[in-house]
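> I've put the structures underneath this note.
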Structure 1
């Protein structure tokens with residue numbers, strides 16, 4: 001289903017800008033052979049897309065490279081079209097030369113450079129986000145308490161590149177957090193993906209420990225297993241290896257964090273998502289024994305906040321991941337907003353908060369553009 005949605009998006013991304021450029025510039029001026037040649041890259045990319053959709057299981061790794069090549073063609077053309085349309089409209093208003101074709105071409109070339117940066121360096125362009133969440137319910141001893149959040153590492157995508165993750169973990173430790181949490185999707189599907197990186201992940205440290213929950217990818221539902229028992233064993237292996245790294249798994253459970261006579265509850269649930277994503281979160285069970293306390297919830301899917309957390313609990317702060325901001329945010333615009341009501345950053349409602357971390361890793365295509373890999377430091381403040 002995800003592959004089909006991505007494919008439809010890229011079909012539109014390829015065809016609409018080409019249609020405009022052909023109609024405005026190519027059709028009137030070019031020779032016949034040039035008109036036909038103009039469409040050749042788009043036709044080849046569309047044919048390749050058909051092949052990938054038909055054989056996505058065997059060509060999964062190559063599909064990511066294909067998407068980057070497609071973005072290098074399509075995004076600059078899209079930006080060219082948008083600039084051209086805007087400048088033509090302005091020309092009609094002000095009646096002065098705006099050199100719309102030249103200006104649009106320069107902007108398109110600059111955009112190509114931006115896309116190439118995202119493909120080559122963007123996935124390792126780690127950004128530390130500093131966030132403050134204030135609540136009158138926070139115990140005084142936790143005023144200034146700092147929680148470091150990671151999410152969506154997707155270990156399988158980093159194969160052979162442990163050095164990049166070492167830099168990310170070193171950056172995390174340099175923040176000297178009181179608590180470190182991971183909000184799911186440590187692997188793409190298989191627990192073996194993380195073996196290479198266990199020595200790296202085990203170096204993540206915080207005063208009150210490192211805690212983790214499962215995300216939708218951690219259940220291994222995106223690959224074919226010989227049996228259901230094999231898939232379940234893969235989850236057990238993943239949990240065991242996280243524990244070996246010193247990460248404490250919260251599977252519909254909680255831990256009490258203490259500062260002197262004050263305490264807060266850290267709650268973690270299994271993935272709770274809308275279909276086709278797994279829904280195994282059990283909030284009532286996870287909350288038992290935390291009544292009347294300030295609560296921080298780790299839940300991978302941000303849609304859980306409006307579905308269950310806000311209407312059914314008094315949890316003050318939820319930390320989520322999952323969206324990746326679709327790994328592409330073009331000059332502040334992201335298609336994530338059409339899929340998720342809350343897709344990045346901090347959201348507040350009636351004094352209660354949700355923070356959506358857009359992830360450290362990548363999946364499907366090896367690129368981050370604008371939606372840079374994120375390390376979040378959330379400072380709790382008492383109002």
Structure 2
């Protein structure tokens with residue numbers, strides 16, 4: 001750890017510290033090799049879960065420097081860092097970065113080639129732009145939340161994966177990398193406006209198309225991918241475990257029935273939606289006759305699209321994930337490894353999460369500040 005090896009090695013990023021989606025986007029870019037300075041706020045800012053820094057995995061891979069951005073000297077120092085950077089990442093409400101003196105116009109004035117990545121829930125403009133919100137609010141507005149859950153039950157909250165991380169972080173990271181690629185040709189930077197409402201709506205593209213075609217019902221839990229279909233569902237087993245079934249195609253459906261010891265002639269057509277509830281009821285009773293591991297053993301190598309539902313404890317122990325090193329242990333903390341994989345320039349976790357301000361002097365020296373300047377900034381209370 002400590003040396004970048006991924007496809008973004010050599011890219012310099014200044015991350016204006018925050019919580020949630022922006023740090024996750026920065027983590028992804030760091031895993032791909034970018035050199036990122038995370039600018040944390042002084043102690044006393046309530047910005048996330050009260051856990052030890054080494055478990056705050058969204059902050060992994062970056063060095064941390066503490067700046068008090070209420071001090072003009074701190075803002076001047078950050079603008080100097082921006083002048084040496086390729087990217088700035090920020091996740092404040094619209095207008096906050098500008099009030100701090102670190103908005104896109106202020107930053108591109110010192111670095112015209114800069115890519116300025118912005119993360120918000122509602123976007124930089126629109127009637128709700130200044131409203132507070134969280135993942136559940138953003139996915140509620142875009143049709144995601146309404147679509148997740150079982151028939152007759154309330155919408156199910158899919159953690160904060162669809163809004164914060166899927167619709168937010170991944171789109172910010174993609175936008176930043178795309179803008180970087182373009183800037184290599186044009187020599188000019190640009191602003192990337194990544195809004196979680198936009199990204200989560202984008203994730204629903206397939207379903208809006210199916211809905212427009214009349215193939216997808218706007219009723220929750222009655223479609224083939226939302227727990228409506230008995231062959232795309234989860235079932236409890238005899239030991240209280242669960243298995244997932246995704247036997248969409250007819251050949252997988254037949255294979256599934258074979259391991260369940262069900263004669264296909266006893267069932268209605270696989271795609272007869274009117275009979276799905278009765279088939280689901282039968283599947284429920286059959287799966288309760290064996291344990292999770294017994295079902296998995298029966299399905300092994302049979303192409304029945306049946307997999308165990310694993311907990312956070314069990315997932316890193318699964319043979320397939322161990323073979324691929326999908327999870328790694330960094331200083332005693334088990335965590336997902338960088339993804340995706342590259343054949344020639346593999347990504348890597350550069351370092352464990354830092355304590356806020358752990359590298360303040362180190363990163364400033366590396367980015368061109370001399371000792372006298374560090375002393376002056378500290379005397380003014382600009383850095384911690």
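> If you work out FRET efficiency 1/(1 + (r/R0)^6) of positions 10 and 282 (r between Cβ atoms, R0 = 30 Å, to 0.05) for 1, 2, which one comes out largest? Kindly include the intermediate steps, with their values, before the conclusion.
Numbers: 1: 0.20; 2: 0.00.
Structure 1 comes out on top.
> Starting from the value 1.1: which structure in 1, 2 was distance in nm of label points 7 Å out along Cα→Cβ at positions 98 and 130 calculated from?
Working: 1: 4.0; 2: 1.1.
Only structure 2 yields this read-out.
> Could you tell me which structure in 1, 2 was used to calculate distance in nm of label points 7 Å out along Cα→Cβ at positions 34 and 202 as 1.5?
Details: 1: 6.4; 2: 1.5.
For distance in nm of label points 7 Å out along Cα→Cβ at positions 34 and 202, the value 1.5 is produced by structure 2.
> With helix-only ellipticity at 222 nm (-39500 (n - 2.57) for each DSSP H run of 4 or more, over all residues; to 500) derived from the coordinates and found to be -9500, which of 1, 2 does the value describe?
Values: 1: -11500; 2: -9500.
Answer by label: 2.
Rule-based calculations on the coordinates, nothing more; no lab input. What you see is a predicted model, and the numbers here were worked out from it, not measured in a lab. Cβ atoms are built from the backbone, for glycine too; each structure is taken alone.
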